[in-house]
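What follows is a group of structures, each given as structure tokens.
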Structure 1
Amino acid sequence: MTAANNNNSSNFMEWLNNSVVMKFVRETQSELRKVTWPTREEIIRLTVVVVALSVSASIILFAADSLFAWSLLQLQTLVTPR
């Protein structure tokens with residue numbers, strides 16, 4: 001019975017090693033070894049750039065939205081009969 005279990009276990013491990021999932025895992029590990037990871041200084045610098053650009057875009061969009069809302073309000077007061 002032990003030989004049969006060992007054979008089944010061996011077949012399962014062989015199947016697992018040849019499965020699509022294991023091939024994907026091996027290829028992913030291989031690709032991750034090729035990655036050039038940024039240094040801590042680069043991460044900090046690029047994070048600051050992203051935050052600054054996000055804040056700038058937010059301010060510009062808020063100003064444009066406020067100007068548009070104000071313009072519509074002024075147009076509404078001009079068109080509305082008294």
Structure 2
Amino acid sequence: MSKTVTLRISEDHYRRLKAYAQADNRKLSNAVETLALKQLDEELFVEPSEMKEILSDGKLLGRLKTGHGQARRLKGRFIE
């Protein structure tokens with residue numbers, strides 16, 4: 001089921017989004033949704049080829065497993 005979201009943006013940002021939507025022959029709400037989902041995909045997910053490379057690196061997987069265990073036990077230190 002669709003949800004309604006109120007979004008407060010500057011007039012300049014509104015004009016840019018509206019121009020993007022019109023150029024792509026979309027409604028403004030669809031353009032905003034599409035852009036937001038695209039950004040989420042780029043930020044949160046790994047490309048299949050990258051994941052294959054990660055999963056094939058035994059040394060990396062071992063280090064990740066060790067780090068995960070330490071984090072669960074609140075051991076180690078966080079580096080910024």
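Taken together, the values in this text are just the output of simple stated rules run on the coordinates, not laboratory data. These figures come from a predicted structure and were not determined experimentally.
For which of 1, 2 does helix-only ellipticity at 222 nm (-39500 (n - 2.57) for each DSSP H run of 4 or more, over all residues; to 500), calculated from the coordinates, equal -21000? Derived from 2, not from the others. Of the structures labelled 1, 2, which one yields 98, 39, 17 when Cα extents along the principal axes in Å is computed from its coordinates? Working through the options, I get structure 1.
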